[in-house]
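Colleague: Next come the structures, one after another.
Just so you know, all these numbers are worked out from the coordinates, no wet-lab data involved. What you are looking at is a predicted structure, and each value in this text was computed from that prediction instead of being measured.
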Structure P
Amino acid sequence: MKSLFIPLLFQLLFSATNLQCTDETKPFEGGGESDDTQQTTTVEGLKVTKATRIARITGRPVAGETILSPNNTADDYNIGGTDLGIYWRLGGDKVGILFGDTYGRDWKPGYTPDWRSNVLAFSSDTNLEDGLTIDDMICDDNGNASQIIFSAHNTAGNGDWSSIPTAAIRINGTDYVHYMNVKAWNPVWLTNWSGYAVSDDDGKTWELHKEVYASDSKFAQQALWEKDGYVYCIGSIIGRRGLPYLAKFRPEDILDPSKYEYWNEWSGWVKGDESAVTPLFGNTWDEMYAEPTLVYHDYFKKWITVYYNEIKDQMVLRCADDLTGPWSRETVILKGSQYKEPYGGFIYPLRLDKPLLYFSLSQWDPLYNVFLVKVELEEMKSEE
């Protein structure tokens, strides 16, 4: 989610993405991964017993790095720097993986060649103990990962700067990617609108449905999960200083928010009126919601969301028996003091039948790539 405006790349984007580290933040140190474990943290319902960054997904290893790196995205797909790693289920063991602003194999901080606003990978690797292996990607005739959702790449701050995916889902064989059309990153994130890209041919071509949501929508960013005949959507406003909001809809109504039902704490489900929606949890001083991801965890029979708490500079988790709540308090998965400039946190949607989950972790300067994190979980005992 970064721009190509090279002269101001770092000073603008650190402000634009609001990656403000806490006093705990330490410079990234390559080398031994012995500190890649988070201490036990408890919440109502679940506890995080261990969180381990086990592998790279994209980019080249840096000097001294010892974690696994099963992909060679720089040479194979012309991807030297990228972020996000948004998963969705494609059937069987196959998942799609969406990346955000992507740069060429020679990428380095301050040099951002071959800019693409988004690229798409596929994987059928479910043995994630040795990392996640990419099977293939949507590529151009030269074998370079190609941009699937158009962007004009107008960095003036008043046009189409970038088209950034936030969530995806397959419904009856058709793939829907929710994306935000970014107007500017600085001094705050601004969108022109958000909408859906739709593919009926396994991601080879995409039809764009623009302006499905207004620039000030509470569903400018989304997490999507289908269950029991509905698609459930947790949304948030643009940026990293919002709160979570809940909607549900029949799968066939995904492109028509007027048919959505929005959750209101006092009135229940309200059809067709986004303005009626109320926050699920959090507050406006130190527990805001960013880059949402959502799964129903089969082992624990709970809904789980992972997100980045920018104010505390932490990746955190909450869980609930019912989507409408009550939700657990935040539990820390990992901190910026462990991994410099963390964000994202998109949950791998398979392997949810064991007491663990995996998610994609993005790290900004000087890494700007995506890593795989394994999170081991336990159910809380009543005395805890």
Structure Q
Amino acid sequence: MVSIIGASTTKFGELWGTSPRQLAREAVEGALADAGIDQKKVDALFVANMLAGPLAGQQHLGPFFAEELGLHVPAFTIEGACASGGLAVHAAVNAITSGQYEIMVVLGVEKMTDHKPEDVATALMGAGSDEERLSGATFPGLYALLARSHMEKFGTTQEELASIAVKNHFHASLNTNAQFHNTLTVEDVMKSSKVADPITLLECSPISDGAAAVVLTKSRKGVRIVASEVATDTLGLAQRKSLTQLLATQEAASHAYKKAGVGPNDIDVAEVHDCFTIAEILAMEDLGFYKKGKAARAIARGETSLPDSGNPRDSRNRRLVVNPSGGLKGCGHPVAATGIKQMVELVHQLRGTAGKRQVAGARVGLAQNVGGSGATAVVHILKKNYDLRFTN
């Protein structure tokens, strides 16, 4: 049984005065302090990163950060586009389960705002297909195709898409480490400039800096990782049979539920990959929380919001709360740190230490981390440990 015994994130945002080295040190030192262990006990380091190579010219990040952190251990770099963080946790779970390592640190770090937006957009499209890059597509454009397909097939409205951003900005306003603390209205989101019709600027996750880290070990202590599953699909959208579902998410979730011995109705809190508002709608349906075509209306009714989000909670509301951290949209999206930040948020939720954004009675959590336009999906299921009393 693998557990998370330490978890920490830096603030996410435009951190102009903070270097990647500083971000990594803050996250890892915070996670080790949270675990209550000395760095000398760490057996290995996994570093999740996507963009340091194309943007900063540094790709040998395992030893780069091990040296910075004073960790004289085997160190590896894990890359899987925006799912790099989730993949790194998955790899660490398997490494510990196999007996290769006993205590591992998993770090996700990204420094994006030091570079021109067009360079960042080009680097991010490294996660797309050759056809998509040659056609000049960007990820806002690709997700706009997914959004338009969902709208045409299920009648999803622009207002419903906008409600995702409203919810997640409200949740982020309760998170001191989030990039954004301003709340939005549906009108604010809809009136913002179109990036790729029907997606508006305020429906897109931002360019962000940040780091997150977790300490994993085979233990009954801490928050237990009861399932860690990965699935893949085609790189490009043109090769897929449907643009209203992400099959990799469905497959990873199916295996995760089976391994954990739970179903969608057992999940109390979820962190899902809302890089664009349509992505959260797809996630809610592909993870089995709602039938196809039903999630957008339910989210707009406030069914997955924390109390006092501005959306009246429908009488048919469910206990599930989604993206209490603010998600990628509100908390920020330093791409390789995102999947690990999701785990950190779930750790706090299951410990009961999430403060103003605490989901009451949270016992089972799910994280969904996506690479590209759904070519990679990582699903983790975590459970609360009833044997320990945690303090903040």
Structure R
Amino acid sequence: MSQQAPHKIPFNRPTIVGKELYYISQTILNGHSAGDGAFTKKCNRLLEERLGARKVLLTTSCTHALEMAALLLDIQPGDEVIVPSFTFVSTINAFVLRGARPVFVDIHPDTLNMDETQLEDLITQRTRAILPVHYAGVGCEMDAICEIAVKRNIPIVEDNAHGLFGKYKGRYLGTFGTLATQSFHETKNVTCGEGGALIINDPEYVERAEIIREKGTNRSRFFRGQVDKYTWVDVGSSYLPSDILAAFLYAQLEAVDDIQTKRRNIWEYYNQELSGWAEENSVSLPAVPAHCEQAYHMFYVLLPSLDSRQALIAHLKERGILSVFHYLPLHLSEMGQHFGGQSGDCPVTEDVSDRLLRLPFYNDLDEADQVRVVEAIREFSPMKQFVVASSLSDGRN
């Protein structure tokens, strides 16, 4: 009898962690499944209380939260925003939609976060926002970034898609900037499939954010009894998630401590079991500064070269394990070049993008599957791959 092949290990898999299905049924039975229902409000309050944020508004996605931030800051054609090239396109697209020009900043080679030492040289009279991205849920150097922003009177919008409940020097990520955004996409620690949130730390923006989120109307004030009817008062769009999604999300937020414990165990196992292999093979593992409490969003390895990265992807795939690379440099994309980006502008980004590989990481990744991943990686030697490739290129067998 032939031996059955082992099951495949995906890169990501969303999971049920508590009362998701029960809360969804309650939403439907209560007769309010559209936006801004009971579970939406519960999620907003839970996040406000946990983070200590002035106001939190659920949105249909992190992308839409970023678009709201651009509207709130009144971004106009010709304005500039400083953004790392090593990020997802949504970070900058939200501002480009308003006519802004991206100014790309490079990253640190260890944390892969915005290199704050480059900011001063990139700021001009047209700079209207600084967009730090907390990569892998590890905080950027917010003391320095905030100092520069305050001195130059430039708002900060934190893209905290990776970093919910991560901390920088004891303070939650997403609470430093004028505004911040969260993601609840299915690849995130806490998810509802598609979803996001806008965190508002400056009270000046709260009322207008509610209006923009409600299609440019003062509907929220009407429901609070502050006006006797609501009408169109500003620009806006439909950024409200269905309360069905909010119900799913609320169950996940209730279980967040358990989720984070599981993810911490997964991250620490990878880090411990791969440290020796990494050192022997000139591979870098994630760096977390002592003053940062990470969110345990992902685990990645930095291979010596693009060829070795691609070879490891193939090696793992042959063993039924899916691993993936991450961001391509935005400044070298077609749109990035349209805005003046060119090779050499962000050398660390260009280098890291070719070498980074993300490993399977999800809430119910069990120990047996993680052992399989680790054992498969230990079988792989980037240096042997280099020797074989060199031999073939020289015509040797």
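Colleague: If you rank structures P, Q, R by relative contact order in percent (Cα under 8 Å, 6 or more apart), which sits at the top with the largest value?
Modeller: Working: P: 18; Q: 26; R: 22.
Comparing P, Q, R, the top value of relative contact order in percent (Cα under 8 Å, 6 or more apart) belongs to Q.
Colleague: Say we calculate Cα Rg over 2.2 N^0.38 Å, for residues 84-243 alone for every structure; which of P, Q, R gives the highest result? Each step should come with its number before you reach the end.
Modeller: On the way: P: 1.05; Q: 1.26; R: 1.12.
When Cα Rg over 2.2 N^0.38 Å, for residues 84-243 alone is calculated for P, Q, R, structure Q comes out on top.
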